[in-house]
1. Can you rank P, Q, R by FRET efficiency 1/(1 + (r/R0)^6) of positions 67 and 195 (r between Cβ atoms, R0 = 25 Å, to 0.05) and just name the one with the largest value?
2. Quick one: helix-only ellipticity at 222 nm (-39500 (n - 2.57) for each DSSP H run of 4 or more, over all residues; to 500) came out at -13000 when computed from one of P, Q, R, so which one is it?
3. Out of P, Q, R, which structure matches 28, 22, 17 when semi-axes √(5λ) of the Cα gyration tensor in Å is calculated?
4. Given that distance in nm of label points 7 Å out along Cα→Cβ at positions 75 and 139, derived from a single structure, equals 5.8, which label among P, Q, R identifies that structure?
Structure P
Amino acid sequence: MKVGLIVECTPSGMESTVCPKLITLLAHETGQPIELHAVRTMTNKKLLINDAADAAKILLSEGCDRIVILWDENPPWSPDKDFSDHRCWHIERQQLIENLHAAKVDSKKIRLVCIEREFETWLLHDDSLLSAVVSTPAHLYKVGKIKKPLTVDDPKAALQNIFRDNHRTFNPDIAAIQFAKQIETLDRLKRCDTFRYFVEAVLGNMPTGWPPFTYKPKGARLKGKKNK
């Protein structure tokens, strides 16, 4: 199975660096061969919303069986303005669907996955991984388990604080490489709904034994307030 991935970060960002390792681990765990053909980076959400359809069309022409478009809930975006206090998966998803339709892209081969909060939310589910990344050969650190990672409104800031609290300087590009190097299991990430949704999007089905993902519609949410 040949998969293409479209993400909103830069070429050295978290998603583009860590996702290939996640897909390698997924192939190993499930026994399903997955060829990650390419990761197309869109730099930011606005460019992803506007340009993902063209990128998907190219990936399909290159023989991909499935394309996963992955983006963060944060920061919010809407057609009315680049950034607003509202976060709405529905608006972003609908805009992507409209752009894909306008570009005449085969929607049957496209999967749209919005991560609740941010990609770093997935990482906050794995305290062992966090400990391994912030530790050095000279100093081993243990990061406490984050009980409810989805309640962390700013996961990037939380990750920066974890580094700072363990006397480490946070460089996002270097951290991305370390996360890709250190992660060896998907066991803790499985607890995250949108990670399982991503896995289902990549494979076309949920792996045997994994909890199902049940989509719960989410409307616009103001900063600091819960979804209605």
Structure Q
Amino acid sequence: MNRIRTFGCSITSYHNWQYLVKKHPYGGRTADPSVPRSQQKKDDEVLMPAEWIHDGIHLTDYSMTGRGNDIQHIQYANEVYYKNISKDDIIIWQLTSPYRTAINHEGPLNTGEIQFQNVFNGKEMYVDNSMDLPDKFLNTSMYNTLWQLNGVKRYNDKLLVLFGWDGCFFDDDTGFSEKKEITNFLKENDIDYIEESIQGWSTRHKFFKKDKDDFHPPQQGYKSFTEDCLLPKLKKLKWLD
């Protein structure tokens, strides 16, 4: 059984990697059809991960709609602590916008906040995301994210980093590219990655033309990226039985 644990934002949560296997019970839907609609999680009810076991793969998807990289690290650390992630698991980590910054609230929960147990001090955390912190706050998000991923690599050697979309990274007319610097870091630290973003793949293969959402790929785009890009990469790495 191949155990896969995935992290990301809505670019991941909209399809839960069901196209890793053939004839998945979801049948192209984003939620488990065996669960009554009244019990299915809404976009803002994101604490319960999507999970399925099918055709030799046990997948748990911790992706959260609209959340940032720092919240992904809280999830990952907690799941390692609770022993829900083991050293031999495959970790698929979809990077999201570095401008989504986690902000701690004292609680109780308000709209948009999520609750975590802080496993180091035993207290509850009430966390939200901000996209517009004042300029006086230094944005060190990508520093934190990349060096934390370097730590993840030490525990889970089967770590594969993906990009959700390219527009969240900075570049300018001098040729500087934040994404290029990120991929250089991943390469230098022996962290496997797929350079073309999920959105970029779907755009290049023209899956957006009949879809109403111009940001999230339609299911055909996710299917193509998974079957024709992600699966060949996993097989090349020899991570799948």
Structure R
Amino acid sequence: MSDVVEAQAAVAAVERNIAAVASARSDLSAQLPTLRLERTEAARGMLLAGAPRKAWQAALLAEQEATALLADMDAVVATLTRELVQARYSVEGVLREEYRVALAQRLRRVATENNFSVQDADSFLGDVAIAYKWLQGVPRTDEVDHKHAHTWWIDQSGTNIATRAFVLAVLCCGDVRVEFDGTVISFGLSKYIGKPAASLPLTGDPTPPAYRALITTSNQTIRRAAYADR
């Protein structure tokens, strides 16, 4: 069983517990008016007809226990709700870690295919991940945008990451045209209009030929430009 499955199972278990307590509380709440009526009738019988006091005491105890149990149920649900928040946070943490591992696999493959060297530092992978996530919301175009260089796109991303990290993030996407005209790297991206991202799965598999064909320039030239970090 994977870490994600285990974390999701923990969430499901807490959710089931909350549902069970909530259902029991609903049933008990529906019984409370009847218990109060029984206590009132027992008091009437004791006061007006001389009925045994024990009947009233039993009705009172039943109502008090129900009221106390309702309060306990509220406390239990509050505790379970906090546990649910933590369990969901754990799922998010596991997913984030799996995402980083998968992106690292894809990054290593892309770097090998395009003759890039990849830094082992977490900060470098973090930069690639930031750019990769931002690029998922940028429309793709069939034609390369020659008006805007890679530095413009980095500025648009609102980050200050290195050129190499940004270019590698583009290559990890797999569905973006890349072109080098001798001085700058250009991409098949548009800020407003274009096709939605159709990125490759984050695995270490080779880039399919259809996506490799989108890279229309010398890998060596791109690599030299990418090392000229901002």
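Readers should treat all values here as calculations from the given coordinates under stated rules, not as data from a laboratory. Keep in mind it's a predicted model, so treat the numbers as computed, not measured. Cβ atoms are built from the backbone, for glycine too; each structure is taken alone.
1. Details: P: 0.85; Q: 0.60; R: 0.00.
Of structures P, Q, R, the maximum of FRET efficiency 1/(1 + (r/R0)^6) of positions 67 and 195 (r between Cβ atoms, R0 = 25 Å, to 0.05) occurs in P.
2. Values: P: -13000; Q: -7500; R: -23000.
The value was obtained from structure P.
3. Working: P: 28, 22, 17; Q: 25, 23, 20; R: 67, 17, 14.
Structure P accounts for this read-out.
4. Numbers: P: 3.2; Q: 2.2; R: 5.8.
It was calculated from structure R.
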